[in-house]
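J.: Some structures are shown below for you to check.
Since every read-out is calculated from the coordinates, none of them should be taken as a lab result. Since this is a predicted model, take the numbers as computed values, not measurements. Cβ atoms are built from the backbone, for glycine too; each structure is taken alone.
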Structure P
Amino acid sequence: MNNNLPSYNELPEVFAINLDSLGAITLTGEEQIKYLQGQVTCDVASLAKEKLLTGAHCNAKGKVFSAFRLLERQGNFLLLQPKSSIEQSLAELKKFGVFAKVEITQDTEHAYLAIAGQQASIKMAELFQQVPDSLTPVVHENNTTLIYIAGNTSRYVIIDNVEKITEISATFDFPIYESALWNLLDISAGFPLLAQQYVAEYVPQMLNLQAINGISFTKGCYLGQETVARMQYLGKNKRALFALTGQDMVVNVGDIIEKKLGENWRKAGDVLAVYQASNKQSYIQGVLANDIDDATELRVKTQDSNLTILPLPYKLSTDIE
């Protein structure tokens, strides 16, 4: 394992990430589509066609328990997400699941590994007969499932049992990093990372889920749907997810982001996720007022260095699709 964590500009042309911080909730059973459709923001009925969906699981007030990537593997639905957001989401899904023909568990069978970088597709083609892409984002080869995740940095997730993942990673002639590097890629991609303390704190639009096709406004009712729809149609949402960076600072999840007003500093938002590169460059995912712009001076509370807003690979739109 490579303990030297690169900044975004230092990423190698190809590298691997040991995704031991990634987990999944598994659903199986004859009513898995019907049940999950009534629980999450994405259109589960479209999974057979789309193969990979982004979505959120909310409480009745529309606050997000978890943001996930959904796929099917061997007849089971996997809701891939950080392990930190699984506990409460799993408990809530199981609470209502007793009324449906569905079994809901935390995945303990699989290990997860990522290959990423500009040359990642070439390395994947050396390992597997078919490499997933934007048109076919999920591919199954024997017992192995491969996922393509689009973004500024191409990345692939490999899902299999621990023995197979260990066998695959042993063949690599490129760096293997710890799972913290996955945070950098999700922060840069604008994909929400919910630490346990922020579970059930934000509605989906505050986490930009509408911008990454994580909300269906046409599928019908699901838990929290009224709040989500009201936010969208009435323009009530005043917050958004941002990626920020700063140099020579120590940042932790839960820290406060401040903005400068005159000679004073006032709270602007919260730190959801952090990646600290070995060169002391910090990358931060935060929820701030959605009218914050590049001219606003920002800092992490008690830190002297200012933060810079990084561009995300999508636009925040209020248009209904």
Structure Q
Amino acid sequence: MAVPILTDNLSKTYKLPGKQTRKALDGLSIEVPEGVIFGFLGPNGAGKTTTIKILLDFIRPTSGTASLFGQSTDNPAVRRLVGYLPEQPYFHKFLKPTELLSLHASLCGIPSRAVKSAVTTALERVAMTHYADTPIGKLSKGLTQRVGIAQALVGNPKLLILDEPTSGLDPIGRRHVRDLLIELKREGHTIFLSSHLLSEVENLCDIVAVIKNGSLVAFGPPEQIRNATTYIRVYTQTAEIDCLERLRFLGVQIEQQTDRMIFRVEPEKAYELFRALEQLGLQLLRVETERESLEEAFLRLAA
């Protein structure tokens, strides 16, 4: 089967009042292989939502192309292979989760005889069976979010497009969703995950794309996007101002806290730092190595 998501030089320009325009996407080309968890990152206004809307055929690109499983995004047959959770799902509050999911199961083309089983399975996967017959209007935000995930799953789609799936969830709920996504990946599903929780993306995703101003600025596994440079962090007792001025000449990053100092230096300068600390009589408390996190890489690339 063709790759689940492929965009080629995708661009989208919105017309604004007064004959002005705003370019939301600018030549975006990404490929999402089958059976991975794909992280889609970018600051607010970077073009993430526009990309998702184009993939779902809610809007059309100004130029370029997008395809799902090798087919045009407007192909009804291929859209049945996709489950979608918007960032802010809205459901009629008088509906019960079982009623909502039954409707979505029917829309997915599930035969009527199999709808009940599909709904039960989806609710079990998001730990919502206890609330299956509770009107959605009486559910908390976190429980409503679980209903949203269940409706994305009910058709057993090959591709899941999830926009902030853990929004509103407590730590237990977030952990459950993370475990669920890993389980779905093992079953062969492809997951397109847009999230601002970068620690979550770093732990879950096989491939990450970072966009800024509608353009791709980084693409690859999280470890490839992070800066490969390793740093040494040295914790000492607090120091006088004149001591700190002497250490700044070594190119050391210094963080002063109430009860300790933290020095951050590249490995090749670590020996010079240790010698200087010894000469100044500063007691070492702890030494550890550090690599750039995905959050730090994101700030470097997209801020």
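J.: Of the structures labelled P, Q, one was used to calculate FRET efficiency 1/(1 + (r/R0)^6) of positions 91 and 139 (r between Cβ atoms, R0 = 30 Å, to 0.05), giving 1.00. Name it.
T.: Clearly, the read-out refers to Q.
J.: Given 0.96 as the derived value for Rg/Rh (Cα atoms, Kirkwood Rh), which of the supplied structures P, Q does it correspond to?
T.: That value comes from structure P.
J.: If distance in nm of label points 7 Å out along Cα→Cβ at positions 155 and 275 computes to 6.7, which of P, Q did it come from?
T.: Matching structure: Q.
J.: If you rank structures P, Q by distance in nm of label points 7 Å out along Cα→Cβ at positions 67 and 99, which sits at the top with the largest value?
T.: Top value of distance in nm of label points 7 Å out along Cα→Cβ at positions 67 and 99, among P, Q, belongs to structure Q.
J.: Could you tell me which structure in P, Q was used to calculate P(r) over Cα pairs in 5 Å bins from 0, in percent, for residues 115-258 alone as 2, 7, 14, 17, 15, 15, 13, 11, 6, 2, 0?
T.: Attributed to the structure labelled P.
J.: For distance in nm of label points 7 Å out along Cα→Cβ at positions 83 and 251, which of the structures P, Q scores highest?
T.: Largest one: structure Q.
J.: Output the label of whichever structure in P, Q has the greatest value of distance in nm of label points 7 Å out along Cα→Cβ at positions 11 and 267.
T.: The maximum falls on structure Q.
J.: Here is a further query. Determine which structure produced the value 27, 21, 17 for Cα extents along the principal axes in Å, for residues 235-290 alone, calculated from the coordinates; the candidates are P, Q.
T.: Q
J.: One of P, Q was used to calculate helix-only ellipticity at 222 nm (-39500 (n - 2.57) for each DSSP H run of 4 or more, over all residues; to 500), giving -5000; which?
T.: This figure was derived from P.
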